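Student: Before anything else, here is the set of structures, which you'll find just below.
FYI, it's all coordinate maths here, none of it is from the lab. Model, not experiment: these values are computed from the prediction. Cβ atoms are built from the backbone, for glycine too; each structure is taken alone.
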Structure I
Amino acid sequence: MTTYFYTKDDTSLKGIQLADFLSHTDTKKEVTKRFCTALLVAYNGSSTICYVACDNQTKCSVDGLVADNMLETNHDEADTLIPLHALDIIKFHPTCLSIDVLSQDTDVFVLLVHVKASAQTDCQLTMLAGTSVSKPKNININKVVETIGVLKSKALLGLHCFTGGDYGGRFYGVTKVRWLARMLEKEDTDPIIRCLASFGLSGIDEQWENDVLEKFVVQVYSYNSFKYPSVAKLRYFLFRTKGSEGDKLPPTKAALLQHNKRARTFATIALSYSDPSPTQPELIGNGWVLINGVRVSHMTELLPAPSEILELVKCGCKTGCVKNTCTCRRHNMVCTDICQCNINELQCQNDEHVYSAIESDEEDN
């Protein structure tokens with residue numbers, strides 16, 4: 001349950017948990033607007049220029065410095081708004097020597113690395129990720145790009161989207177550190193680096209992407225072994241030799257294809273940071289489906305087992321299973337506890353007790 005708090009400048013938060021105070025979206029919106037207004041007033045006349053982005057609008061402490069195309073934006077997340085404004089400063093204020101971004105979000109980090117790798121600028125980008133003044137944790141974005149190279153810096157965003165982000169989609173039992181280590185050991189000419197660097201861009205052959213990403217999954221799960229050409233063969237090997245089952249196995253190829261669609265969609269959204277008013281991709285059909293009006297992840301196009309087996313496993317009868325419309329009876333099998341007739345506690349005429357009675361009568365005769 002959420003509670004809306006009406007706030008004024010002198011509202012006291014004493015005795016109120018911050019999580020409770022910010023639990024209602026309208027409260028957060030009002031507090032954000034109040035905070036942004038206060039920031040603009042505080043920096044008015046200062047040598048430091050202050051930009052604020054709130055409620056799809058961009059304002060500045062100095063009149064006339066916000067470009068016309070930046071006055072209104074439609075970004076849903078601050079994750080893409082932050083690099084958007086960093087890039088805007090780099091483009092329209094070439095004399096700017098440094099930009100500091102206060103954030104502890106991994107999404108913001110990989111996007112800032114992408115900004116630095118993509119923009120031709122000497123501007124120093126720094127991410128202030130510390131939790132307190134006494135324990136600063138300043139990340140030199142320029143140094144990151146210089147260390148791992150431009151192409152891998154761009155690929156970092158693709159890797160982050162592929163290995164799981166805010167939308168979920170993480171691979172069970174494989175950490176981000178392990179994925180990153182496997183990527184960084186590749187040469188820039190490796191198809192995996194080229195694939196991740198262009199992940200989410202339009203005009204890329206999706207079949208090629210899917211093939212490359214499948215090989216990457218195989219390498220990571222098999223600790224860089226190149227013996228297994230597909231996830232299917234690797235799954236069989238892990239099941240046969242290590243007894244791995246369920247979550248401990250890499251995804252099937254069909255499940256991986258749906259995962260790739262979702263990851264590719266979010267990579268496209270992330271790359272839209274350079275556009276103030278991007279057209280967002282449609283989610284339904286790109287790894288999601290609507291079920292009873294609710295958007296859910298579409299895990300795979302395949303049935304969990306061949307249809308013949310699924311039909312033989314249980315029936316869905318709502319009567320007593322007396323006719324061949326019962327799939328169990330039609331295939332000369334008795335109904336079991338998982339059949340719908342037994343779940344609904346019907347008087348099943350196709351269970352083992354009935355057959356036992358029939359056999360007993362036949363023996364007596």
Structure II
Amino acid sequence: MTNVPYVFGVPDDYPAAQEWRVVVRVIALINVCGLRTLEMQDRPLPKPMAGEVRIRVLAVSFNPVDIQLRQGSIPLGEHPGADVLGRDLSGVVDAIGPGVSNIKVGARIYAYVARLGSTGTFAEYVCVPAELLAIAPRCLSAAQAAAVPVAGLTAMLALASPSACDAKSALVTGASGGVGGFALSLCLARGMNVFCAVRRASSVEYLVTHFGVPVQRILDCAGVPGGCDFQTWSDGLETDLALDFVGRPLLDWCCSAVRRGGHVASTVDSPGPDGTNDLFERNATFHAVGAHAASLSTDRRAWAAYSQMLRQWAVWLDTGYAKMPSVEVVGEFSCFTVDRAHSALSAGGHYGKLVMLVTPE
């Protein structure tokens with residue numbers, strides 16, 4: 001154990017005295033005059049239960065779901081530790097619970113925790129079911145590895161349907177963000193003919209320089225494509241697949257851009273009446289992508305999908321098959337860092353993923 005304060009007053013001869021008196025820091029949501037704000041708190045060091053590992057958290061990433069939980073648009077839940085935000089992490093295995101044999105203490109891992117951890121990941125230590133983690137990619141730093149789980153798995157699921165797997169061309173909205181960047185990377189790795197729609201002119205330079213997207217394949221729609229016909233803009237080309245990471249009205253535009261028999265996926269929204277009508281006219285399919293779906297199962301075997309997908313991402317990244325979006329370290333473990341990152345996410349204008357360093361490597 002390192003970098004952890006101790007609470008004294010427990011007799012040394014008390015059973016398991018060492019763990020009884022260790023506390024760790026978490027960043028928790030509290031209500032102040034009806035508003036949810038952040039507070040650094042001390043909590044007991046969590047003990048791994050059967051099938052769990054305890055992780056010393058090195059870094060965490062910021063995701064829109066954290067803001068939704070903070071604003072109250074998504075309920076926190078009533079399980080212990082639900083008041084601590086954070087859905088993914090990179091870290092080092094610190095302890096192993098009964099029944100875990102496929103991971104060793106000291107292993108450098110990354111994990112998609114969902115709501116299945118002892119707390120959220122904005123904590124120095126967290127216990128996680130072993131089915132939710134995998135060995136981190138060797139080529140990545142702790143900060144980079146923390147950026148992968150939520151965004152990378154969401155992108156992977158958006159491209160997992162048979163229609164998406166067979167696609168030869170793709171339109172991606174929100175490609176300069178975290179999920180969009182991972183999805184764009186996979187589309188390019190598969191050799192698809194890729195088009196991107198962005199809402200800021202500065203995103204064009206990022207996509208050209210970071211991912212090598214030809215500038216003529218990027219449409220700066222400044223928020224709404226406003227009557228822009230995809231086939232006219234693309235010189236008559238159609239797209240097999242449209243991946244939306246922004247929501248309406250761009251999602252509805254995506255529904256008008258796919259060919260007949262095409263496929264649309266969104267992580268944000270469902271089509272409006274116009275978009276739905278376009279899907280019917282094209283006999284196109286729609287996929288509502290929810291990375292947390294398997295975590296809702298009471299059958300732990302369903303959770304193993306997360307470990308499998310994380311192992312696949314490690315192979316893709318270590319072999320150079322896929323490329324990381326940019327990763328920005330916002331700061332070290334503090335409420336100020338979380339506030340700053342949430343403000344940046346809400347305002348937009350950043351590229352790739354934002355992360356926070358928690359404990360030293």
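Student: Given 4.5 as the derived value for distance in nm of label points 7 Å out along Cα→Cβ at positions 123 and 299, which of the supplied structures I, II does it correspond to? All intermediate terms of the calculation are to be shown ahead of the outcome.
Tutor: Values: I: 4.5; II: 2.8.
Of the structures listed, the value fits I.
Student: Figure out for me which of the structures I, II the number 37 belongs to, where percent of Cα pairs over 40 Å apart was derived from the coordinates.
Tutor: Working: I: 37; II: 16.
Of the options listed, only I reproduces it.
Student: Using mean count of other Cβ atoms within 10 Å over residues 43-50 as the calculated read-out, with 17.0 as its value, let me know the right label among I, II.
Tutor: It traces back to II.
Student: Something else now. Comparing mean count of other Cβ atoms within 10 Å over residues 75-82 across I, II, which structure shows the greatest value?
Tutor: That would be structure I.
Student: The value 32, 24, 12 for semi-axes √(5λ) of the Cα gyration tensor in Å, for residues 155-322 alone was derived from one model only; which of I, II is it?
Tutor: Details: I: 32, 24, 12; II: 26, 20, 14.
So the calculation was done on I.
Student: Comparing relative contact order in percent (Cα under 8 Å, 6 or more apart) across I, II, which is largest?
Tutor: For this comparison of relative contact order in percent (Cα under 8 Å, 6 or more apart), the top structure is II.
Student: Could you tell me which structure in I, II was used to calculate helix-only ellipticity at 222 nm (-39500 (n - 2.57) for each DSSP H run of 4 or more, over all residues; to 500) as -8000?
Tutor: II
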